[in-house]
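A short reminder: the numbers here are calculations on the coordinates, not readings from a lab. It should be emphasised that the depicted structure is a prediction, and the values quoted were computed from it without experimental measurement. Cβ atoms are built from the backbone, for glycine too; each structure is taken alone.
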Structure 1
Amino acid sequence: MKTEKNILTAFILNISFSLFELIGGIFTNSISIMSDAVHDFGDALSIGISLILEKISKKKPDEKYTYGYARYSVLGALITTIVLTVGSIFVILGGIKRILNPVIINYNGMIIFAIFGVVINFLAAYFTKEGDSINQKAVNLHMLEDVLGWVVVLIGSILMKFTNISLVDSIMSICIALFILINAFKNLKDILDLFLEKTPKDISVEKIKKHLLEIKEIVDVHHIHIWSMDGITNYSTMHIVTENKNTKELKIKIRKEMKNLGILHTTIEIEDKNDNCDEKECEIKINNEGNHHHHH
């Protein structure tokens, strides 16, 4: 499989490169190169984990995981995010320490390392361009970020060579780390939304209700629950009130409509008008301002 081979290549490149960087950072005494090493190590880790978990997450549902294994890929994202967060915090503390006690930095070595960094990461980004999974896209984005990180280090090291202000190094490292942190928090929010079964971003319950009520056999729709396993595939369950006795055709219609609205897997409960749905308190109350209140 092409994607997996790509990801493996990226993993090997990244892990060897982050070691190379760590040595470089120690050799040139540059903390911004070390902070990039943290970034690269985080990337390598996330690629490694996503490779293993991507394999698991493709497994078919079984008795233990009736929804399948898709959440495992989200778990990978969570682990990586935590590692990157911890790494960035260390880098920021290191940067602050350096500002208080400056050290001598080998600027020429830094420039050489940075040129290497830009070239290698650019090649890695170029080679991991194609691929279809969301993981793959994330990996490629990381690579481009790495290229930018190195461009920053390169500019900074040239600047320091001519001005001899070693403060630039610490400031760069803190900026790189903050950039990693901000992205990590964005990821964390998406991950938590999935674990909290929040309605997926691009889907509106009201819009779905409106579309379904346009099907003439449907008298009422309630209990719409929508969630996603992995941020890609959306599931839903609902109760449909209908007078129509031919429910098979109706279900086909509903499923087709739901697919158009971006929901792949729909479970439908059919009721007739006289069925008093006994789970009324589980309804989503939508009050006049259009706010959603969940009552369980």
Structure 2
Amino acid sequence: MGVDQSIQLETTLFNFAIGLYLVSMVLYLVFFIGKIEKPGEFGSYLIKGGFLLHTAALIVRWFEAGRIPLSNQYEFATAFAWGIVLCFIIFELKFGYKAMGTFVTPIAFLIMGYAAMQSKDIRPLMPALQSNWLSLHVGTAVIGYGAFGVAAGVSLMYLLRNQFRNSPFVRKHLPDLITLDLISYRAIALGFFFLTLVIVTGAIWAEQAWGRYWAWDPKETWSLITWIIYAVYLHARIMRGWQGKKAALFSVIGFICVLFTYIGVNTLLPSIHSYALLVPFSLLFPPKKGYNNRI
């Protein structure tokens, strides 16, 4: 398969995936708002189909680039959305509540939309990024961020739960407050574990490549803020039994910090991470002149 055909195949798979995510999101909304079960079932099938196409698009991209596709803004955005959908499918299968899709699929779709607006150009990795640490460091970020995305969606459900009448449909498809709190906690615990791996692998990689573990760059600062927020959440819950509305608010605030670290810092604040991986504790080095491969 030629390069042009490969790029066209990836684009086609990506477009079909985002299309299925959109339809799935609409079906989940119809299911939840209209209290009709069939759209929820179809939405569940479609998001799984979209996930398979999304995975295929990432694999094609991997072969196109000759490296793991996690090195620029487009690649990490589409992998970020992939991580959210993966974690959502796992939690939906485990707990069986399709109503979660009403709140989680819009997050995944919006991030996919953001990815679609980025340049899909394939550029060679800078020497410092040509390391086995790349897949481990950024791969753990994808799963961690995906889990935080699921936790945020479930926490929004928690905050809105009391607004819904306790009809038979609601009791069947919408978890009670205790279950929502538990799902959010488990998703955050999973995300925090992977975020810690991101920190450890990124610090080791940065020290090996550049002889330093940390510099107070805006990207690093906001990454640290995000980590602390989730650490406070887990500490308060484990040590003080902290649950309920405050915990849900902390979950949403934490994910807002994740998004700001990923998108906001790169857009609004000057950072030496001009083309490095836009994930916590990524490599620190100044960009070469004329090279703009931002993530």
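Quick one: semi-axes √(5λ) of the Cα gyration tensor in Å came out at 33, 25, 13 when computed from one of 1, 2, so which one is it? Write out the running numbers ahead of the final one.
On the way: 1: 52, 20, 14; 2: 33, 25, 13.
Of the structures listed, the value fits 2.
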- Using the calculated result -25000 for helix-only ellipticity at 222 nm (-39500 (n - 2.57) for each DSSP H run of 4 or more, over all residues; to 500), pick out the matching structure from 1, 2. 2
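Out of 1, 2, which one gives 58 for percent of Cα pairs over 16 Å apart, for residues 51-146 alone as computed from the coordinates? The partial results should precede the final answer.
Values: 1: 73; 2: 58.
Computing percent of Cα pairs over 16 Å apart, for residues 51-146 alone on every structure in 1, 2 gives 58 only for 2.
Given 2.5 as the derived value for distance in nm of label points 7 Å out along Cα→Cβ at positions 11 and 267, which of the supplied structures 1, 2 does it correspond to? Each step should come with its number before you reach the end.
Details: 1: 3.4; 2: 2.5.
So the calculation was done on 2.
For FRET efficiency 1/(1 + (r/R0)^6) of positions 27 and 59 (r between Cβ atoms, R0 = 25 Å, to 0.05), which structure out of 1, 2 has the highest calculated value?
On the way: 1: 0.05; 2: 0.40.
Result for FRET efficiency 1/(1 + (r/R0)^6) of positions 27 and 59 (r between Cβ atoms, R0 = 25 Å, to 0.05) over 1, 2: largest is 2.
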